[in-house]
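Okay, got some structures for you below.
Bear in mind that the values in this text are calculations on the coordinates, not laboratory data. Predicted model, so just to flag it, every value in this text is computed and none were measured. Cβ atoms are built from the backbone, for glycine too; each structure is taken alone.
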Structure P
Amino acid sequence: MRVQELICPERVSLCLTVDNKSLLLEKLSQLLSLTESGPACRTAFDALNEREQQGCTGIGRGIAIPHGRLKNLPKAVGAFVTLKNEMDYGAIDHKPVKMVFALLVPENVENEHLRLLALLAGIFNNVQTRQKLLQAMTAEEICQCIANAENRLSDTTSS
């Protein structure tokens with residue numbers, strides 16, 4: 001599965017205002033539950049929160065990738081938000097978070113889970129991609145930016 005298949009405009013929120021990590025995870029859980037194949041909101045929140053309790057998913061450079069695995073989830077699903085105000089997230093570089101990609105995968109696909117996390121890290125590692133995501137004015141632009149970044153990344157790794 002490709003990262004660009006994980007999200008759709010309905011699961012993207014721009015300039016989200018939240019006061020703390022728990023509220024952020026709640027909003028992401030709501031977005032993740034918006035499609036028919038998505039999990040129940042509370043189930044999504046519990047999975048994201050449980051993983052966050054094991055260790056912070058702030059990967060640095062203003063990015064967090066909260067993630068988890070769920071029993072009975074038919075396929076991986078993602079949601080993306082930009083924050084109106086940077087938030088202390090406890091990231092590994094001790095810098096505040098401005099963008100968050102939440103990922104839930106079926107419980108039995110550990111290799112796919114790790115592959116998707118690596119792809120997301122590769123996408124968000126690119127400074128131009130991060131800038132474009134922060135400048136995007138619509139959810140559609142976000143989805144297109146992620147697709148373009150993933151395509152560029154796969155072009156460089158297959159060359």
Structure Q
Amino acid sequence: MSELLERRIVRCPYNLAQRYLAQSIGSRAASGEAGPLTLSLAVPGGALTKDVVVTFGAAVDPMHFDEPWHIHWKPQEGPYPEFDGVLTVRADEDYESSQLELKGSYRPPGGVLGAAFDWALGSRIATATAQTLLARVGAGMEARYAGDEQAKESAT
């Protein structure tokens with residue numbers, strides 16, 4: 001089993017970032033809806049893309065501070081691992097930003113050969129894929145926050 005922990009700073013206050021994430025995935029989690037997602041990774045000479053089916057579910061923070069979300073993705077085809085983890089918005093050092101955190105695990109397919117590939121390259125692909133996902137989610141939050149702030153300024 002391989003472990004993954006990636007974080008990204010998002011220029012969006014913590015309370016709003018929590019709300020934006022809940023609004024964007026909360027309805028999918030409540031309905032149990034699985035949806036397609038294409039995860040892309042830039043590699044020398046092109047891009048590696050894989051289509052995955054993603055499901056979300058509400059998770060529980062034992063400290064009752066953050067609002068975590070279970071995330072599971074399964075590749076639609078190919079010898080790629082399934083991922084199980086938790087996506088969480090956490091408070092950052094100042095009011096204007098927050099942290100997106102993706103923590104979870106996956107089992108490389110292919111037994112010993114898969115584990116060797118994961119050690120040599122696969123774990124770097126997993127890290128880059130997680131960073132790409134966090135960048136996409138974070139960019140959506142930042143754009144929504146900027147739009148909300150601009151709307152407030154226009155209203156005054």
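Here are a few things to note about the model shown:
- Given 46, 22, 17 for Cα extents along the principal axes in Å, for residues 65-128 alone, calculated: source structure among P, Q: Q
- When mean count of other Cβ atoms within 10 Å over residues 57-64 is computed for each of P, Q, the largest belongs to: P
- Taking Rg/Rh (Cα atoms, Kirkwood Rh) as the measure, the highest value among P, Q is held by Q.
- Label whose coordinates, when helix-only ellipticity at 222 nm (-39500 (n - 2.57) for each DSSP H run of 4 or more, over all residues; to 500) is calculated, return -14500 (choices P, Q): P
- Origin of the derived value 2.6 (distance in nm of label points 7 Å out along Cα→Cβ at positions 17 and 81; candidates P, Q): Q
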